[in-house]
Structures are given as structure tokens and as C-alpha cells.
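Given below, in the form of C-alpha cells, are the structures.
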Structure I
Amino acid sequence: MDAESSNRQIILLVEDEPNAITLAREACELCDPPIRLVVVEDSVEALTWLSHNSEDAMPQLILLDLKLPKLNGLAVLRRLRMDGRTQDLPIIVFSEICEQSDVLLSYQIGANSFVSKPVDIIQFQKLLGDLAEYWLRPRDESHSSAVTK
């Protein structure tokens, strides 16, 4: 891995749709700075990948598809929230179909956000840029906390 790649923020994408994976990869390269995307294509692979990584190789954010083969995204979310190594990782659940029951259950289980799955490169780039800005970039201390006297 080169120095530029190692300095990128890591997002773990748990997604089984080839088109969405392609869009996400292209969008990550267009972000400034580029985002390092790790892709796993099913829930079991995601849980295995996370369990075999050291603390310093963990992603800074997980983008989790709701509709996955083997275990659905909510089952994966539940397992991640019960694991001490991943319980505090920001997890964004996304889906093409945003049913109110799925959204509510995602939040109850511990999702940090629920978003509609982007359908094109522009939407994916905007989503990843927004997520990186909010979850991955360090906050300016002078603006992030209120000072009380």
C-alpha cells in the first residue's frame, strides 16, 4: 500500500449489487481527498473481515446495505453493536426501498443514520462526501464545542 492510500480514510461497504459497488468505487476516487473503500459482498464476509482485522485496520465508517444475502443488514447491525470492537463504529444503513419500519428498526438497533441508496455516480459522490465530512474529518475544536463561563 502506498503512502497516499494509507492516509485515506477507510469506509467498509457491505453491498452485494455489482452496479452499486462500481458506483461507490468510482465515487470514492472522485472525492477530495479520495476515500479508501473496502468492499465485502455479503453479511458473513463482512463479519469475518471485521473479526480478522486489527484495531488500527478497522474502518472509520461502515456503509451497510439493508438487503443482503445470508443475513440481512439488520442482523449484521445487531451483531456489530454487540461486539466491543465495533459497537462504537459509525454505521450508515442504506437501501433502495426505505420502508418506515426498516428505518425505525435500524435506529432502534443502533444505526447512526439511514439513507436512500444512491442511483448514480453524482448522488454516490455527494453521499460519500457528506458522510466523510460529517463522520471522518476531524472537527475544528473552536467550532465543535460551546464554551461556557
Structure II
Amino acid sequence: MQLFVKRFNELSLEELYDILQLRASVFVVEQNCPYLDPDGLDKKALHLFIKDDSGIKACLRVMDRGAESEYVSIGRVVAADRRKGYGTKILTEGIKAAREYFSADCIYLEAQTYAKGLYTKLGFREISGEFLLDGIPHVKMLYEADE
């Protein structure tokens, strides 16, 4: 299994296709949530994905301050298979990348409520009540570095 960290213009067409396919298969098809996934922010994002011989296992995007919020933010966190540690691994790498590439001391994300335990386990805390985003319950969360 290998980790890749690439800016939008560094992604190959195949990598971009595979990322968008994974996101659509989970967020649109599996969750039955019709929304426009390619929202224009991918072009501003740092893309992380883990891949093995069978394809992309998990991915996310990291955006600098001002792209989506006042904080460096993480979004579109998705794993191909659940309960195999891919979500934890990609999110851990996303936090590292946010700190390394954007000098983030705070990282913002909007977590689907069912998955907030994953984020809490890695140091995020809830900063809002539950709200609906595209018909799915979410909470706003913030990670604050110890240093």
C-alpha cells in the first residue's frame, strides 16, 4: 500500500477518475445523495490517496485557509472498504499534510454524524450541533494541534 500526495494539476487522468469514482460510489450512490461532488474546490486542494494493486483504498482533500473556511480544512474523506483501517490511515496522513503543507495549527471539517467517532479518536472535537448537509446529518469539527 502506498500513499500519494498531489496537487490537482499533478494528478494523472486515471488517478482523478479513480478518486471521483470512489467518491461518487460512496457519497452519491451508496448514500443515495444526489449532489454535485466536483464542486470546484478540487482544483485548489491537495489530494491524498492510498492505493494498492487493486486500486485506491481511501482518499481525501486538504485545502488551505480561505478555500472553504477560515481554517485549513479536510474534506471528502472516503474509504473503499469499511473497518479495515483505511479511514484512520488517510485521515492521519491528512492531518500531517495539513500541518506540513499549510502550517495548520487548526484543521476544520464537516463530518457525517455517523463517522464522528473516527474524527474524535484522532483529536477532532465537535464545534456545532447537528445540521443537515445534502440531506445527511453532519457536525462541524475542529482539530487543534498541541504545539
Q | Structure responsible for 4.2, with distance in nm of label points 7 Å out along Cα→Cβ at positions 9 and 113 calculated and labels I, II on offer | A | II
(Q) Quick check: 23.6 is what I get for mean count of other Cβ atoms within 10 Å over residues 57-64, calculated from one of I, II. Which structure matches? (A) II
Q: Supply the structure label, taken from I, II, corresponding to mean count of other Cβ atoms within 10 Å over residues 97-104 with the calculated value 11.9.
A: I
Q: Assign the value 18, calculated as relative contact order in percent (Cα under 8 Å, 6 or more apart), to the correct structure from I, II.
A: II
Q: Taking -0.61, -1.00 as the value of log10 I(q)/I(0) by the Debye sum over Cα atoms at q = 0.19, 0.26 Å⁻¹, for residues 33-72 alone derived from one of the structures shown (I, II), identify that structure.
A: I
Q. Suppose you compute helix-only ellipticity at 222 nm (-39500 (n - 2.57) for each DSSP H run of 4 or more, over all residues; to 500) for every structure in I, II: which one lands on -7000?
A. II
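Every number in this text was worked out from the coordinates using simple rules, so none of it is lab data. Computed from a prediction, not measured in an experiment: that's the story for all the values here. Cβ atoms are built from the backbone, for glycine too; each structure is taken alone.
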